[in-house]
Every structure is written in structure tokens, then in C-alpha cells.
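Chemist: There are structures below to look over.
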Structure 1
């Protein structure tokens with residue numbers, strides 16, 4: 001099950017967002033040892049103040065949060081252009097209304113063995129397909145992300161290898177790389193086929209701007 005929230009929901013969806021920020025701390029700070037900003041039990045940064053969209057995957061039976069990611073338009077603050085421009089390999093900044101950035105992709109490590117038929121996490125598949133549906137509804141051309149080479153291999157297993165924007169660079173303890181995915185029906189259909197997902201994942205048809213304004 002997918003839920004879509006935005007940064008304006010800090011008051012009305014406090015519990016859901018708190019679960020997500022706690023999961024991010026558990027994954028990025030506690031497990032992966034990334035150099036991230038921690039506030040108590042939460043991992044948060046200034047991009048969370050830019051009214052992002054949060055895509056969140058929940059277990060249909062227990063209602064437990066399984067994974068989440070963050071989406072921001074590249075016309076505003078985003079990690080690739082503003083924090084990790086080295087991954088562009090001297091190419092121009094990516095600033096386009098038709099390109100959004102995905103970041104803070106995380107899956108609860110305690111339930112990461114919850115797999116679909118091809119050994120891809122159900123939560124990971126739901127998140128990626130949910131982004132695909134939002135992108136298509138918004139007429140996006142691409143989704144970009146900063147990730148590590150481990151997650152890049154997972155994306156390949158999901159049927160969405162993407163294209164490297166530049167060469168990988170070691171940032172802290174991570175071999176990081178910038179990836180771009182073309183948003184199209186073929187890619188979404190392929191991901192859903194790999195993950196054995198049928199039908200729409202979004203609670204209702206919506207574009208990114210609609211989700212951001214809700």
C-alpha cells in the first residue's frame with residue numbers, strides 16, 4: 001500500500017512522518033553510517049523544509065511502514081545540483097520543470113527479506129512504481145537520483161537500470177553515482193511485471209503538483 005504526503009502535512013500527519021524520519025535515521029545513520037543530520041530519533045535535513053513529496057510503502061496487513069523516499073523538483077533545492085554536483089562530472093546543473101529528483105530511498109532492514117518473486121523487495125518495487133505513476137501523471141521526462149552502486153544493482157534487478165549521469169565518486173564511505181531514468185509507460189510496465197504488481201498503486205490518480213499542494 002502506498003501513501004503520498006507532502007511537507008505541509010507536518011501537523012496533520014505527525015505520526016506518519018515521524019515514523020519515516022525514524023526509519024531514515026535507522027537506515028542512513030545507524031546502519032549505513034552516512035554523514036547525515038540527526039535530530040534525536042529523526043534524520044532530517046534542509047531539503048525536508050522545501051515541501052517535498054514523500055512516497056511511503058506500508059504493509060497491507062499490519063499497516064507498518066516498510067520504506068519511503070523523497071521527491072523534489074529540480075527547479076528548486078535538490079541534492080544532486082546543490083550538495084553533490086561532483087557527480088555531474090562538470091556537466092551543467094539539471095534544472096527543469098520536467099525533471100524531479102528522488103532521494104532518501106530507504107527500506108526497513110528488519111523487513112528487507114520481504115521479497116517478490118524476483119528477489120526484489122516488495123516495498124522497493126512499490127516505491128519505484130509509485131514514482132513512475134506520479135511521473136507519468138505529471139508528464140515528466142526523467143527522474144534523477146544520487147545513490148550508491150549497491151542500490152544501482154538493485155534498480156537493475158527491478159528492470160529499471162537507468163543511465164549514469166557521470167562516473168561514480170567515493171563520498172565518505174559510499175561509492176556514489178547519479179542516475180537518470182526516463183519516465184515512460186514501458187519502464188513502468190516492465191517494473192510492475194518484474195515485481196508482479198498489477199493495477200495502480202496510488203490511492204487516487206494525481207500529479208506531483210497536485211500531491212504537493214494537497
Structure 2
């Protein structure tokens with residue numbers, strides 16, 4: 001029996017998710033409107049979370065590789081945030097996914113698999129390298145000063161621990177800055193982030 005915990009902002013959504021997850025193979029052990037209100041979160045093997053609360057939940061379970069997370073979302077930023085934490089299993093389902101799809105996704109991430117909606121998976125897998133004509137295209141959302149600092153340290157080859165030490169912040173905060181940098185630059189690795197930052201003139205190598 002897979003033990004699931006629901007973190008969603010509204011009572012209606014939490015109630016709906018409970019009803020949808022009710023099945024012979026899944027036991028919902030609790031639900032909460034936020035991470036702060038979820039003392040029993042760690043009693044579950046899978047956390048089902050609303051996209052709006054995803055960052056808070058990931059901060060709370062950072063470092064716990066035995067945990068699996070399924071987010072109700074449809075964006076690459078959420079996928080990047082989940083992927084960089086090295087969770088046991090993780091996935092994304094659309095907020096309007098039917099009960100059978102939601103249950104199957106929970107079971108899959110609980111078994112250590114990665115689950116993505118087909119359209120999102122296609123966007124991520126088929127993303128082409130930045131073409132020469134696009135190399136200097138301005139970002140839709142500019143990096144913050146702190147994100148630019150983090151990107152600069154990435155360009156110098158520093159680890160998360162060393163970046164945290166240089167900026168006097170925690171390692172998990174560094175990870176979330178890196179996740180945001182990846183999303184804004186449209187990349188999925190340190191190497192790509194540094195290359196894209198160099199192309200845009202944000203950093204020099």
C-alpha cells in the first residue's frame with residue numbers, strides 16, 4: 001500500500017484529490033494547506049502537491065532521497081525544480097488529470113519512476129540547441145542580481161556548497177536559485193547555463 005500526503009492550498013482541492021486518490025493501492029495519510037501545517041508529511045512515501053506550493057514543499061524535503069513528489073502543474077520550471085533534488089521518484093500531472101491518470105502517476109513515482117505529460121515531455125526532450133540567430137535574444141524574464149551571482153560562480157566551476165559559502169546562504173537556497181536560472185535561460189544543465197549566459201553577455205569565461 002502506497003502512502004500519499006496531499007499539500008494543496010484550498011479545502012476543495014484537497015477534498016477532490018482525496019476522492020480521486022481513493023483506491024486499493026493508495027492510502028492518503030493526510031493533507032494540509034501548506035508545508036508549515038504538514039507535520040505528518042514525512043510519514044508518506046509520495047507527496048502530491050499543488051504547483052503553487054511546490055517550492056515550499058521541496059525546501060522541506062530537500063536531502064530526503066527516499067521521498068517521491070508528484071506536482072499538479074504543466075511547466076518546465078516545476079520539472080527542473082523536481083529533477084535537481086535527486087528524489088527517489090518525481091512527476092508532473094496536469095491539474096485537470098482524471099482519477100485513473102492521477103492514481104497511475106502516484107503509483108509510478110512511488111516506484112521510483114519519472115512521470116511527465118506527453119506535451120511537456122516532448123518540449124523537454126526535443127528542445128534544440130540555441131541557434132546562432134537566437135544566441136543574443138533577450139530573456140523573457142531577466143535574472144535577478146543574486147541569480148546572476150550564482151550563474152557567475154557556476155561559470156567558475158564552484159560546487160553548490162562553495163557557492164553557498166561565498167554568498168553566505170544555505171545550499172538548498174543555492175539549488176532553488178539554480179533552478180530559477182535554468183528555467184529563465186531555458187536550459188537543463190550547468191554547462192548549458194554557462195554557455196547560454198556567455199552567449200547573452202551575462203557572464204564572461
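Chemist: Out of 1, 2, which one gives 22 for relative contact order in percent (Cα under 8 Å, 6 or more apart) as computed from the coordinates? Show your work: numbers first, answer last.
Modeler: Values: 1: 22; 2: 16.
Corresponding structure: 1.
Chemist: Which of 1, 2 yields 8, 36, 41, 14, 0 for P(r) over Cα pairs in 10 Å bins from 0, in percent, as computed?
Modeler: Values: 1: 8, 36, 41, 14, 0; 2: 9, 33, 31, 20, 7, 0.
It must be structure 1, since only it matches.
Chemist: Can I ask one more? Given a value of 1.3 for distance in nm of label points 7 Å out along Cα→Cβ at positions 23 and 151, point me to the structure among 1, 2 it was derived from. Kindly include the intermediate steps, with their values, before the conclusion.
Modeler: Values: 1: 1.3; 2: 4.1.
Computed on structure 1.
Chemist: Right, here's the next one. Thinking of 1, 2, which structure, once helix-only ellipticity at 222 nm (-39500 (n - 2.57) for each DSSP H run of 4 or more, over all residues; to 500) is computed, gives back -7500? Don't skip to the end; give the middle numbers.
Modeler: Working: 1: -7500; 2: -13000.
Among 1, 2, the structure yielding -7500 for helix-only ellipticity at 222 nm (-39500 (n - 2.57) for each DSSP H run of 4 or more, over all residues; to 500) is 1.
Since every read-out is calculated from the coordinates, none of them should be taken as a lab result. Just so it is clear, the model here is predicted, and its values are computed rather than measured. Cβ atoms are built from the backbone, for glycine too; each structure is taken alone.
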